[in-house]
Every structure is written in C-alpha cells, then in structure tokens.
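Several structures are given next for inspection.
Laboratory data are not the source of any read-out in this text; all were calculated from the coordinates shown. Everything numeric here is computed off the predicted structure, so don't read it as measured data. Cβ atoms are built from the backbone, for glycine too; each structure is taken alone.
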Structure I
C-alpha cells in the first residue's frame, strides 16, 4: 500500500478494524485517521525508528481522496502509509480474547502495554500518573470489560509524541492523558485517542463508554460512575 495503489483483499476481522476507523474519522472530522502514517514517519517515528525529523512533513490526506473500504477489500487510489496505532493494539487484544473464548477459557486478563481486557471476577486496575509511572491517579473496577489509555508521555522523541493532529501535522498539546472503559479493547483504544481531539459527547453515538481525561492545565474531567475512583 505504501508503494503502490491497488485493491487489497482484507478478511472480516481487518474489515471491522477499518470500519471502526471510518466511524472515528467521521466523528472527529478526520482527526483520527489511519492515513497519518506518512506524517508520523516524516516526524521520525519511521520503520527503523530513526527519531530524526525530515525537512518536509507530509500532510495527512483525506480519506475519500486516498482509500475506499468495501466488505472484502481496501481500495487504495494512491500509495499511502497506513497506521492503525490508534486502535490496532486494542484490536489485537480482542483477537486474543476471541481465541481464549473459543477454547472455553472463562477467566482472564489481557494487558498489552496498558490496553487491558478482562473476563471473569472483578479486577481493580490503577490509572498510571502521566508524569510518574510509580504512582496512580486513581483506579477502576473492571468486570468483563476493557480499559485502554493513551498519553503524550509515551512514544516521545525530540519535540514530538505519537498523537499528531492531521490538520496541523504537529503533536497535540491540550490533553496529556486519557482512559476509556468500553466493552471491547478496540473500541476503548480508538476512543481514548479520539478524546484528544473532540469532547466526549461527540463520541457517545459510537459506543457506551466511560472516560477520564487529564488536560495540560491539570484539569481532570471524568465520567461520574461508581466504576471510577480518582485520588486527585
């Protein structure tokens, strides 16, 4: 896809991931986009992790200009670097859960670097302090659901971090951390990224979810729910 246009066959599971991206893209007015790949690569987070910014940073193209999704294929009109990092790890967690469920495993906790999904007894999970990994700012009580977090202190290099605004081709600055609780990790992962760009009420039509958001000025906004306990 990054080297040539064409029609690429995709299986049902991959189609679900890209369909979720399509929903996020629409809900955030293009802020959450799998087409951010070349922009991130130019910023230095490339195939070899050079962490060296190129002189020119490519702007992120519009979805309709570059790709079209069908039930069985992704049509790529121009060579483009796809990046599914905003929901891809959650997608992988769900795939593992499906495998466990298919083998009659009835209790488990999957933790993929902070993207967590549980089944079975209640699990109490801490919310890592974005500036001190030895501390937590709160905790959630999770039963057969998923929690995913995103923060600007992860995957950082130079003046960059991994959450880049396609409109400016620059890192976001208003929010430093988000967490989302939802039924699946793919949904929670994608929404955690989307909250860097839009208010929670712009996303409520997509899924049933709870959230915690830490703004760069220290303000904390969160769902008032018994599942969530904050210590700050």
Structure II
C-alpha cells in the first residue's frame, strides 16, 4: 500500500510515528541546524524572514511556535516582530535543549520558553495566542488535519497562522533537479555528516508526500482557518501558508 504523510515512518520499527519522530529528532538534534543550512544553501534563513513579514501589521504579543525544534523560527520572531513572549513546543526534548542554549546566548531565556508537548493535543486553553508559527514540521505529524485543528483552537480570533513547509517544484526542469537533489544528495549528506543517515532518507521522502499548495489550503479551511493563501519561495522548494482565525 502506498504510504501517506501520516503512515510514512522514519524507521522499520513497530513504534508509532509519534515515537519514531521524537526518537529521530533526539538523535539528530546537535546536527540539525548545520544540516538545515547545508541542505537549503542557507535559504531557510531567508524563508523565515520573508514569512514573518506577514505578521508585522498584526504586532502579536504572545506567539506559539509549533514543532519548534531548535527554536530558529521563535528566535527570528524576536528579531523581526519583538513580541513579549514566545512559547515553543515540540516532541523532541533534545532539539529544544539546543533551542534553550541558543535562547540563553541571545539573552532571551526569560521571554522564549520551551515545553515538550504533543502537537496533536496541545495542553493550552482555546483562544490563547495572538499568532502561531510552524516551520518544516507538519509533514511529520501523525494526523495533519488534527494538528491544524489544534493550532486553530489555541489561536485567538483575529490571529494568524504562518506555516512554512518544504515542497516540490512543479515546473520542468526544477522538478527533476529537486527530485534528484532530495533523493541522492540529502541521504548522502545525512550519512556523511549526522549520526542517523536513515533520518535523511525519511525527511526527503516526507516532502514528496506532504499536501501541497491548494490541497494544504483545503485542509487549513477544513480545520477552521479563513483567508487562506500560499506563496512559494526558491522556485517552489518551500511554500508559505497563511490562514486567519475569524
């Protein structure tokens, strides 16, 4: 049976996707930032900066960063939006430990907090956050729609979701180059530079399966978001999705 984003697993193990994803990111946590810069040719920095511009008019005071990882998106929020506080949540304690060290180095330990939580069952009351961020994480969810519904639930009315995800270019020859890059270079780099080469076979495979463009927008609307839109960066290698809560 052909895998879906929800059924694709990092490892050939009986553990749930939830458990496997947490284990995978715990293993690659210390290599993650280096690999992000390497594999995106440092474009991930630009993608986050451009996406945060869509929150500047909103001036959010309290932000939730879902699947925060090592906290790059949360830290960039302080640089470009200067909120009062940002809360980052993730399955991986090891990834967030790297984030805590980065926050302390930036002098933001009192304003940027990290909590280990299931992104499909966020432990927060409804209508709590002014804005929600999420970068490169939703394709790892066991249930993408449920994850979007949880983000919508904890977002305040009038708030906005800013979602970044890697995507597949659709036009020739960029689509062929991207497929070769993700299927050949990314796994090779993972084997050479990280403790878990299998992770960098799973991650590009997940890009091929994650909902793209209008299909992701459809899921966002089903989750309750309005005024959805998407914008592509770097010839379609990354897509920004925006959605508001009425």
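Source structure of the calculated read-out (log10 I(q)/I(0) by the Debye sum over Cα atoms at q = 0.17, 0.18, 0.25 Å⁻¹, for residues 100-179 alone, -0.84, -0.90, -1.21) within I, II: II. To which of I, II does the computed value -13000 (helix-only ellipticity at 222 nm (-39500 (n - 2.57) for each DSSP H run of 4 or more, over all residues; to 500)) belong? Matching structure: II. Consider the structures I, II: one of them gives 3, 16, 26, 23, 18, 10, 3, 1 for P(r) over Cα pairs in 5 Å bins from 0, in percent, for residues 140-219 alone as calculated from the coordinates. Say which. Of the structures listed, the value fits I.
As an exercise: log10 I(q)/I(0) by the Debye sum over Cα atoms at q = 0.14, 0.17, 0.20, 0.22 Å⁻¹, for residues 20-147 alone, calculated from one structure in I, II, equals -0.58, -0.88, -1.25, -1.50. Which structure is it? The read-out comes from structure II.
Comparing distance in nm of label points 7 Å out along Cα→Cβ at positions 60 and 188 across structures I, II, the highest figure is found for II. Where does the value 11.8 come from, among I, II, when mean count of other Cβ atoms within 10 Å over residues 4-11 is the thing being computed? Answer by label: I. Across the set I, II, distance in nm of label points 7 Å out along Cα→Cβ at positions 92 and 156 reaches its highest value in structure II. Assuming 0.94 is Cα Rg over 2.2 N^0.38 Å as calculated from a single structure, say which of I, II it is. Computing Cα Rg over 2.2 N^0.38 Å on every structure in I, II gives 0.94 only for II.
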